[in-house]
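Enquirer: Below you'll find the structures, each written out as structure tokens.
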Structure P
Amino acid sequence: MINYSSNNFKIGMKFIFLNEPYSIESSNFVKPGKGQAFVRIKMRNLITEKLIDKTFKSTHSLNTADITENNLIYLYTEKNNFYYFMYKENFEQIMINKLIIKDKYKWLISNQVYNITLWNESPIFITLPNFINLTIINTDMNIKNETINNISKQAILSNGEVIKVPSFIKIGDKIKIDIRNKSYVSRFKK
């Protein structure tokens, strides 16, 4: 374990604080005219996903966490409680509990690669890709004589999510979706 001084805090650094793993999302070093310098950071708890603002004196230090991130292939789920992922390099599998997956299960697609965060070799967090390709399973029929620019309609995706899509999209089309705001990006091109 390495000790990092608050002067060296960087975005993305992972550390242990109050016996839990955190990641720095923003860091601002402040040297006031009077008094001691300090660092103001936004840090995310990697287990609860809660974002916290914290200020550290410039003399403060934190221990780095034994955290690794791996790109694993999603395989399948068992009884909707356990999700299985596989390492690409050696085909070893790991099982992740639904408590860690939370509501992200809707965006898990077989053979898709996901970033899994491990703390002391145990999975604690899954990062979804920004974009994913899904199939339209239901939508309204096209409206004739309407311009594409101003008409959108609701569509149901193969994972059950409902999003707005342009009027030319039809059942069976595979589309690219931005997961961050659940929005249509484009038709999926092979």
Structure Q
Amino acid sequence: MKTTPTTAQDLGLRAALYTEDLESWGTVRVVPLSPEGDLDLIHGWVTQDRARYWGMTEYSRSDVLEVYQFLESLQTHHAFLVLLDGEPVALFQTYEPLHDPVGEAYPARVEDIGMHLLLAPATRPVPNFTPRLATSLINFMFSDPAIDRIVVEPDARNDKAVRRLEATCFELGPKIQLAEKEAQLAYLTRERFGRTERLRTR
């Protein structure tokens, strides 16, 4: 299987779906994932032990390519790279819970959007990196006026992820059983996020 790896120049030319300039940080850009071009990059990320809750540590390059080619074929699920000043810093995915097995485990609504976030291995220390990046991605999702609630379902054993959600003002819901894991459901409504952001800026 041959693919042509994406270069920094390629990423710079890729059209961004969302851009945000963060003071003292740089520019965050959200761009569509290229399953073929970005394969080497994301395979390296998802097969590390630190990404074990992503569920792909044993996947071959072909396995990873198949997963993301399938996602690319869907209208309800999307995969992105998050760039900070042109450097890939995260793999980000969104989905419509009504068209996902998660939607069978809680009362899903058409206004919901689900998300998954895998941070790249850190190459340099950035203060408050995770919450600031998550806030940018929340801004991206709520830039769609049809979306009123973000839903996440990390593995219930992933204490670090659950703590991050609470720090980002998500409200914890019940634990739910999915095919591959017991998940901790959490929600963030547009209203709750707006209220929290107003308090932070006072």
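Enquirer: With distance in nm of label points 7 Å out along Cα→Cβ at positions 79 and 175 derived from the coordinates and found to be 3.7, which of P, Q does the value describe?
Expert: P
Enquirer: From P, Q, which structure was Rg/Rh (Cα atoms, Kirkwood Rh) = 1.11 calculated on?
Expert: Source structure for this number: P.
Enquirer: To continue, here is another question. Computing helix-only ellipticity at 222 nm (-39500 (n - 2.57) for each DSSP H run of 4 or more, over all residues; to 500) gives -8500 for which of P, Q?
Expert: Matching structure: Q.
Enquirer: FRET efficiency 1/(1 + (r/R0)^6) of positions 111 and 127 (r between Cβ atoms, R0 = 35 Å, to 0.05) was computed and gave 0.55; which structure, P, Q, did it come from?
Expert: Derived from the structure labelled Q.
Rule-based calculations on the coordinates, nothing more; no lab input. As the structure is a prediction and not an experimental result, all values here were calculated from the model. Cβ atoms are built from the backbone, for glycine too; each structure is taken alone.
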